[in-house]
Structure 1
Amino acid sequence: MATFSADTMYYLNNGELIDAYEHFGAHLIKKDKNSVATRFTVFAPNAQSVSVIGAFNDYDEAAHPMRKIDAAGVFMVMVDENLTREPYKYALKTHAGKKLYKSDPYAFYSAMRPDSVSIVAQRDLYRWQDGPHMEKRAKEAPYDKPMNIYEVHLGTWMTRPDGSFHTYADLVDHLIPYLKENHYTHVELLPVIEHPFDGSWGYQGTGYYSVTSRYGTVDDFKYFVDQCHQNEIKVILDWVPGHFCKDEHGLYFFDGTPLYEYETEHLRENSEWGTANFDLSKGHTQSFLISSALFFLKEYHVDGFRVDAVSYMLYYHGDTNQGQNPGALDFLRKLAKAVFNVHPHALLIAEDSSAFPKVTHPIDQGGLGFNYKWNMGWMNDTLKYFEKDPIHRKYHHDLMTFSLMYAFSENYILPFSHDEVVHGKKTLVDKMPGDYWQKFANYRALIGYLHAHPGKQLLFMGQDFAQMHEWKDHEELDWHLLTYPMHESALAFNRAINKLSIEERALYETDHNPEGFEWIDADNKDNSIFSFIRYSRDKQEAIIVILNLTPVVHHDFIIGVPYAGTYTELINSDKKAFGGSDLYNGAPLESFKQDYKHFKHCLQVLLSPLSVTLLKWTEHHEN
């Protein structure tokens, strides 16, 4: 068990104490063969006095005063009892004489809201069974592997009949089979750190080491992750190191002063979200957050993080006019260094809407050190284009082609996330123009484009079966829609394209390599047709992608192809099974010699209305 020393405080204050959770919080200490004590340690440099209170001492502030063991403000007490599962708080008295009652910043578990007490948790009971997954993860870099991410809010993916939350264990029985059946490789969870308000979706946290009790216990969550791993599904956590909840029992003015946040009100107060901004230049704040990330990687075996609101950290208040935030830049680089030193192939994904350069480049090359970044520009341009009536799309052709100007400048994930289906933005299918049939046809073409474009894929729950209403953060998804043929067909299309995207090397091996992409025709704006090629790393596999984004059917359409031979249609979004009009290229297509731009061979193809078509080069021959 970690003990305190001068070195501990040195590393804490320099942002380098990467196991701060071993030094602070509530720990069970084995005294001898038959007895266990509980040690409480808290950092409160501006407190006059601190005591630990709970049901075990009738919340008597005089019962267990904490001793100041370090001049910097570390308080500790050893309670000669095994307090497993006991609730507790810290009672602090500030130098101004104010009394504060705070939950433990380093608590490993917390009571169900609206209660706000921390709970002593035993961490070493669970026996993991995911050894093969962990060994494989330690050896494999993610870049040339499939990554098909399903973004989930655990409280509303599915609820019990009475509307209450499913537990982590319940979700093992329901969510994991769904992920496998629909060919997702990763599940990304909206924040599961403890948070007091359901409507914050977890983005306003109070417990950065405490997995939320809404859905079960510490071991229940470990079981969920373990079962995901045993079913070859990786787990990504949405993680929020930029700002935190201002509820009285949390981190805000923890010892009566802005301990974890900025000293000045202008920098501290986040009016957009009603939260407080972490001061990421403070060493103890850096240690607190970096240790949180490493704790979830070690303790819960998670596979990585989507780091929320990175642009808000890179620039003060996310405003480029206010300049870069050097403390945040230092923190983000320290975070990446610490994570990859311990877990070289973990996922560290930046949700960054800025144009900050080299986000996914190594630190020693001037980068921030993330290994992935959400491609917010692609997402915004693509949705803006698809929302146009097809008759007007030819005037906005560059919205679809511009992304290839920068697609390989970073390691990108293409996100259709929860942020795009809330606050009046409409769902993916409801954004689409046209009548009922055309909305679904456009939707399928959009999903096909998501998988065909270079980059990894992310789709928020409910969008996989074309939910019509925006995500409701207080009730489950509209699963009843699957009784309607078009929604059932939408899910069938997602299932089929997901399967292709993890089976076809050309669709994932070169997501970050410009040699794996080639335009056939980027200029056919009059017809709103886009055609390009995805290659495998060795160029031995080639997939032709054609998007026809008007309702016009094109018979005998000529396109250039890279190789002579036979091309087989892998998928066509217009098939009847997917809700389309059933116009598709059923028989294999033979190339013929004809110049087309810089190509020497061509195909004659049927282009369905408002569709995406993928053709694979399946047999070589000379013609």
Structure 2
Amino acid sequence: MSESLQSIISSLSPLDWLIVISYLVLSLLIGAYFTKRASKSMVSYFVSDRNLPWWILGTSMVATTFATDTPLVVTGWIRTDGIWKNWFWWNYIFSHVFIVFVFSRLWRRAEVITDNELIELRYSGKPAAFLRGFKAFYFSTIFNFVVMGWVISAMVKVFKVFFGFETTIAIIICISIAFLYTMMSGLWGVAVTDFLQYFIALIGTIILAWVVIGSPEIGGFQGFIEKLKGIDSHTSFFMTPSEGVPVSEGFWNSSFFVFLVYVSIIWWSSHNADGGGYFIQRLCSARNERHALLGTAWFSLNHYVVRLWPWVLVAIASLLIYPTAKPTGGDQEAMYLVVVNDFLGPGLKGLLLVSFLAAFMSTLSTQLNWGTSYIINDIYRRFINRAANESHYVFVSRICTLILTLVAGYFAFHIKNIGKAWILLWAMSAGVGLVLVFRWFWWRINAWSEIAALASSLITIFSLILYTRFQNVSLELKHQIIVVPVAIFSWVTVTYLTNPEPRDTLLNFYNRVRPWGFWGPVREMNPVVKSPPFVPVLINWVLGVSFLFFAMVGVGKLLLGSPFVGLAMIVVSLFSAILIYLRLKREFSEN
């Protein structure tokens, strides 16, 4: 018997193994069940026949963002910088609420398979065809491989802590599970299994937090609150100038500068500003606009309020128990796994391993299915073979899934710090977000606008990478932020130097999508089709942000020893939620 196999057998009890094997068998059975349904057509394989209810598509969204890497990154950030560092992803609260009330409806009206397909609906001619093909290739390969690489890398850390696996063996196991599951079922199986996987993962993280906080090392909730006094710098939700501007380092190297960038720029500047690839795939799979809106709202509630705090509690507890990352050789992110391994007994350890597998499979299966949809729908069928039948495209999609899986495994070897990979990935697409938003609301945007935004972003970030390497300094946020103004200046200039899209193209898009905003010249060509007023939407957006923000921070304040502040914030959150409910109820009844 090999040493690795002996390590596995000794690490988990028979009960743990029963839980793990039962989960894997159930996942494969679900995948097999949906194989026939997913094989009917491209619409079935990639957007589930546009028939997903809100509770499945919303849970699928949150399961996809609940990857193995997420609690590891949160732990690493809290241990090194503090809770405030999570504003790198909390800042998307502003864009996600906007997606709830605006983009969820627009994407469902567009009835596309991929967001790249919208390009040739919104724009025309060779520039539109080039843009569609390039974006499909770039985001399905280079961009997608980085994402899948860090997801696999996180799962590798899980295997190493639990079993002492070598990296190669761990990667082979990870990619094999993901490939078999995704290849069979398409988005039907991915979405339905996501629903199961999310709740398994959520229950696992809650149990872990409960056990660790109740351990003798922490002393229960009261002991936890008492011990927090010794690490005040790690429990702050916001970064102030006095905390974030060390005199020795200067403003541009300060934590306060990083915090300001997180809360004021990232959410509208990235490629996810109008939804992002796999979000859009879910929105296009909704039964109707109402299900798209409710599904995104359900995602936002879970993403920012429900699943967050068990991770934070475990991360803080890990810092109290292990002030240094000596058990992992300095890897702060892997300390989350050390807590799992040290504090959970038979049965619970198996449940946590299953929760990691569930988080891993839900994210990687989505990335594979989404990346394949780009290659097949936007490259293969659009430019290479336009005359094949639907079964042929589904067959080629499964072959493509295998190829993407193998390349993602290669990328996993080269990602060591997942948090840094997150920030680099934002920089690779920074600057395109604003033009992606404006193309829905301003008729003057054309294909060259979007090409200029993407090209300037890529050229600038790769130039910065070369510059920092030549100067022998690390690529920091103060460098990466330069991408945003360069891209905005480029696409605004190009927009005014080039002609608008043809009237027929603009009118067809307007009639189909019925967008809000500045469409006066197009609206005059067909005054029968009218978009609703935008002010009520902005009011909903403000109330939605208020609801999620005060709920998220309020729950955190309650858990971290500020009950009065926490309760007051939760009251404000509930009041905002009531107003949103009444407004939406009236809107749906009128329609």
Structure 3
Amino acid sequence: MSEQKPQSYYDAIKRKFAEERDRRLAYRPDGTAQFTSDFEGALSRYAIDPFAGVSTPRAPIDDQVEVLIIGGGFSALLTSARLREKGIESIRIVERGGDVGGTWYWNRYPGVACDVLSYDYLPLLDEMDYMPGRQYARGPEIFAHCQAIAEKYGLYEKAIFNTTITSTTWNAEDQLWHLTSDRGDRMRAQFVICANGTLSKPKLPRISGMETFAGHSFHTSRWDYGYTGQSLEKLHDKVVGIIGTGATAVQAIPELGRAAKELFIFQRTPSSIDIREDGPTDPEWERSLGKGWQARRREETIANSEMPLLQRVLMGQVPTASAPVDDGSWALEQAKLAKMSREERLRIQENANIDYMMGIHRRIESIVKDQATADALKPWYMFMCKRPCFSDDYLPTFNRPNVHLIDTHGEGITLITPEGPRFRGVSYPVDLLIYATGFEVQKTGTYNRIVGRNGLDINDKYSTGIRTLFGIHSLGYPNLFVMGGYQASFQFNLTDMLQTQGDHIAECIDYVRRAGHRTIEPTEEAEEHWVQEVIRFRGKTSWNQDCTPGYYNFEGESNRRQDGNYNGTFRSYVQHMIAARARMAETYTLA
């Protein structure tokens, strides 16, 4: 619980939060339209895959598989592993990158690492008989883990890389999905799994003059090591600029600060930076684990998820390597809260949130020596309004004499000249300009054109509001499964949620095959029930308007109450899926 302070103290900080949010919105009221992910013309170079090498020409594919998965990240790997365990052999992954890995294929910037404990984030550790080397695994280790999974389960055999699916169309006559690609492929599949990833298309801000920049530039997900050197050794005589201070930048900036002659960091809104305390995996702890340790750990996580993540974090119940599950004290606090009125609970939770964020402020003040820089780095918003970050190196970087924070006070960079960014009349000439500007949020979990029964495009169906069952199935789209889309559970550890979805999808496909059916899709009643569950647990939320703009709330845009995550507990989400599988004939139309 929060310390005893007068309510006026908290009310004043809330007013400051609102002022900062309003200032951001005043500068950019255009919401997500301020970004683009359509890299055409002069911007097309930002989409080039620097890791794929020369794409080998091949003849277009014209064949049929049982299961086709669009995407090659953890969603695809997790589901494929479960399908293989059920004896399904005909599985094809189609991936636009040059290998499996998804996020970990594309994001190879210096300092890249997971920001969730490795023992929870890396999936299939039991199955792979693997233990991560560190509490927070580095990007190369995670990428290698993805490749090892693909090797173990034979997924490279039919996989197609450097290929983008362009359309997925249901054919009622042969009861198959017909898919086309940008390489002339015409493939058919009984089951299609959209595992594109919610954050997989890099985006750039629409900044006047960005095409005129005469130096070198790239997006962080297309890192050019040919220019920087593998250890950034080529930057010792270079002036570098980086636009953005989100989760990616927080990891890359310390590396750039050590390597560059000078580093200019252009900030619009600061991130909240808490302690990371990384270290190698404790060998004694590892030896104490028996077979199936990760499965047990995951079961405990689900069982103890009755309290929402935000509330548990504010009560100090943050999982650690050796103690992944809360010790029970949070349940006591929950019981106390349950006896209070709704207004009292909200006030206590709000005040605890503010106390937490003021602790972030105090940490900044204790580390960053320059007062103006420290003040500029303080986040003025509620915890979880923007993605929380954890680093022991980021804040000390601002004490380096070659590192300069250019705080744009919520406005952002609005002009780039051939020399570099310009802000309020001051030019910042740079040799290299890096865009750490994130990714487009894919609300539906699909990126290609999907046409279901009766020729209905899935985006047309969703034009009046997203309609799914568990964020996975949608009526009118038989044998189609979506992973990582909206109306699924929100989990800070995304692989927890993806694994539950992968388990569910594999169970559904296995049931269809064993029962002698050809198709599965949710009933109208089941879909409507889930839409109402999403609305019920989102409540009369004003999250979009209360929070400072960011990708968590679509830059402050208004959105329909059903166009978001399921905000019930993770345990409830899992139980809903288990219950649906126990009542297949009632929940689904099977033919």
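Taken together, the values in this text are just the output of simple stated rules run on the coordinates, not laboratory data. Bear in mind the structure is a predicted one, so any value in this text is a computation, not a measurement.
Hey, helix-only ellipticity at 222 nm (-39500 (n - 2.57) for each DSSP H run of 4 or more, over all residues; to 500) derived from one of 1, 2, 3 reads -22000; which structure? Traced to structure 2.
When Cα extents along the principal axes in Å is calculated, the result is 88, 51, 44; to which of the structures 1, 2, 3 does this value belong? Only structure 1 yields this read-out. In this comparison of 1, 2, 3, the computed figure 35, 29, 20 for semi-axes √(5λ) of the Cα gyration tensor in Å, for residues 143-494 alone is attributed to 2. In this comparison of 1, 2, 3, the computed figure 27 for relative contact order in percent (Cα under 8 Å, 6 or more apart) is attributed to 2.
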